[in-house]
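Once you scroll down, you'll see the structures, which are given as structure tokens.
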Structure I
Amino acid sequence: MRRWFMLFFIFSSITFLSGCLTRWYDYEGFSDTTIVVGTPFDPMEGISLNLVDATASNRTLRDITDEVTISRNNVNVNVPGTYEVEYQYPRQKYCRNSDNECQNNAPEFGTQLRIVTVVPHEPQISGLNNQRILLGSEFNDRQGITVTSYYDGNLTDELKVEGTVNVNLRGEYPLTYRVSDSDGRETVQTITVRVFTQTPPALSIIDGVTNAQGEIEVPLTLEGYTDGLPNFDHFVRAVDVEGIDISDDIVRDFGTVLVNQLGSYVLVYSVFDMDGNGASFEMTVVVVPNQSPVINQTDFTVWQHDFTEFNEKLTAFSATDPEDGDVTDRVTWDLGNIDLRTPGVYAITYTAIDKNGGVGTRVVNVTVREDLPPVITGLRDFSYA
């Protein structure tokens, strides 16, 4: 096919005593082309370029094909794809015959771009891409898909699809497309169709951890006793539109609880489901005064020198905490100056510290009773005959 093109000064005229001169280029072989993979490709094959000068009474044709060069060529005949070849040729000046004045405003070189498409031997499936469709919407697994073969032309009607998509159930569905040409060359491609929803997930606080106002209460906690505090982030739960727990994806976006300062604190959380739908949630944590443990122990009496009885009664105590429950194992005691060898009344101080640093104490009085020697009665003097 022959094409005609002009420089930017095409059809510009130069006035002579005898008329006007018109100049253009006549070329062939620059058209886009398609080749099958592995086919040799010579970018200069079939290329011709002629310079045409014409006046009202005369026309000259000069072959300048030898002046055509290739400025860019990225064609790889072994890899299917779309490539470009750019050709370059020198622009020709033209002059007035009267004073030999040349026109120098033209570009120094002209270019021509050629598209080269390398196709595989196997049929090509076009328009096949992973898709996202809204839950409940219609879906046609062949819409927009065509098949072409370098040898057989259009093979769209021969395309086979394996797999189904349930548009009413969210998830990912694989579809496999197969097609063969008349020589048995087969192309197989698989895509994923994702059925998604635009309904955001739901965030809430787990049951049984809030007060009547929907807040989480934690006791005032002294520095160094935070190991016993709960992880506030574990109180938030998230489920998607299908009721699937996605709590592991929850992120705290804002907020810190100062457990050593009384007050109310707001924590902000967010979560995104598999479809990118997001939701946010605020949780209030209130730091309230800590209630101290209560030690249950009574005053007791022991005999002088009876260490066994003393140890039994010393440890016969229990302790409870309003927040922590049984804290008996957190009780310590101070024996003071007690002396089981000396009768008298002595004070023992019991101390319990809860997980938040709250302190409870109880003072117990211990009476050490004098151990008097035994008295023998009913004895009298007697003799044997």
Structure II
Amino acid sequence: MKNTLRKFGSAFKAEVALEAIKGIKTIAEIAQQYELHPVQVSQWKNGFLERSAEVFEKENKQREELARLQAERDELFKQIRELRFQNEWVKKTEQMSPSEHLSLIDSSDEQVPVKQQCKWLGISRSSFYYRPSGIPEADYRAMRVLDELYLEDPTRGTRRMCKELRKLGFTIGRSLTRKLMQRMRLRTIYCRPRTTCIDPAAYKFPYLLHILEITRCNQVWVADITYIPMARGYMYLFAIMDGKSRFIVGWSLSNTTATDWIIKTLNKAVKRYGAPDIINTDHESQFTSEAYVNYIKHLRHTQISMDGKGQAIDNIFIERFWRTIKHQKMYLVRPENGHQTERACSEYIDYYNSRRHHFCLGNEVPEKVYLNVLLDNK
């Protein structure tokens, strides 16, 4: 009879080994019971005992691996959530300005801290937490006096202005005087030395009124920005004047000198009265900005003219108007806030245009001269 090789499964081997481990029967009895060789039973018993510790070690490793995988999963979900939030924020902020970016930050958001929000928006946390301290009351008073001193004598520099303020009881140094004058856009008039020869090509927009005779309305408009003091603070007044009739064709009041504000006011005047042949301004950043230049160019037939460097009287018409409105109105009414300032400007400009007679106009008012000439041209 041919002997066949018996094959035993894992469950059978474990059953035999456990029976041997119990110690109730001898190895010979167990071998006889399961029809095995005693040596085979002993081997299975020893093997089971040797590998029993591996069972628990494997269980521990599986538990550790599971914990690691769960941690990786949680981290991936966190990254996905952050990327989703970041993608949504980027879509919202592509066309926004820095100030609008700051308005999006939500300090009460528990899911996304302020630090992460600032990182996504590309701004520093300090810019979010920064709060302007404001201008001291003493500086407001000094600025009011500086404006009066400048109108009295625009040739005073920071040194002389500082001395005048000290005579009036102000405790102030030259550095602060310079800072306040810069904030008010006050520029001392004096003859500047020319130590270098500047390339004429650098002047994109020269002064066009040197030898020009202004003979009609809407031939030349002159525009400028000035500082208007209030009881607490200040505003900026932008005005556009017709060079022939002295008629104020447009004006606006603001607490900042943004270029958009200039363009909006100018556009309103153009729509109402038509575009001039030439518009003359100074070299302030608002008038040399790309947005302003592009707006003037789109008017097609309007040329840009800018004051010559060091020429105090190139824009004399509008400069004289600043002195007039401040001495005859603003310094008398002393407005408390922006609403009162706007009302005072509106009242005086209306009076200036329609009821104040000018000697240079044959004792006529600017509005009558301007509108009559326009009607005649039509």
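Bear in mind that the values in this text are calculations on the coordinates, not laboratory data. All values derive from a computational prediction rather than experimental measurement. Cβ atoms are built from the backbone, for glycine too; each structure is taken alone.
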helix-only ellipticity at 222 nm (-39500 (n - 2.57) for each DSSP H run of 4 or more, over all residues; to 500) gets -500 when computed on, of labels I, II, structure I
If FRET efficiency 1/(1 + (r/R0)^6) of positions 38 and 126 (r between Cβ atoms, R0 = 25 Å, to 0.05) is calculated for I, II, the one returning 0.75 is structure I
log10 I(q)/I(0) by the Debye sum over Cα atoms at q = 0.06, 0.11, 0.12, 0.14 Å⁻¹ was computed and gave -0.66, -0.99, -1.05, -1.18; which structure, I, II, did it come from? I
Given a computed value of 12.8 for mean count of other Cβ atoms within 10 Å over residues 62-69, which structure among I, II does it belong to? I
Using the calculated result 2.1 for distance in nm of label points 7 Å out along Cα→Cβ at positions 150 and 334, pick out the matching structure from I, II. II
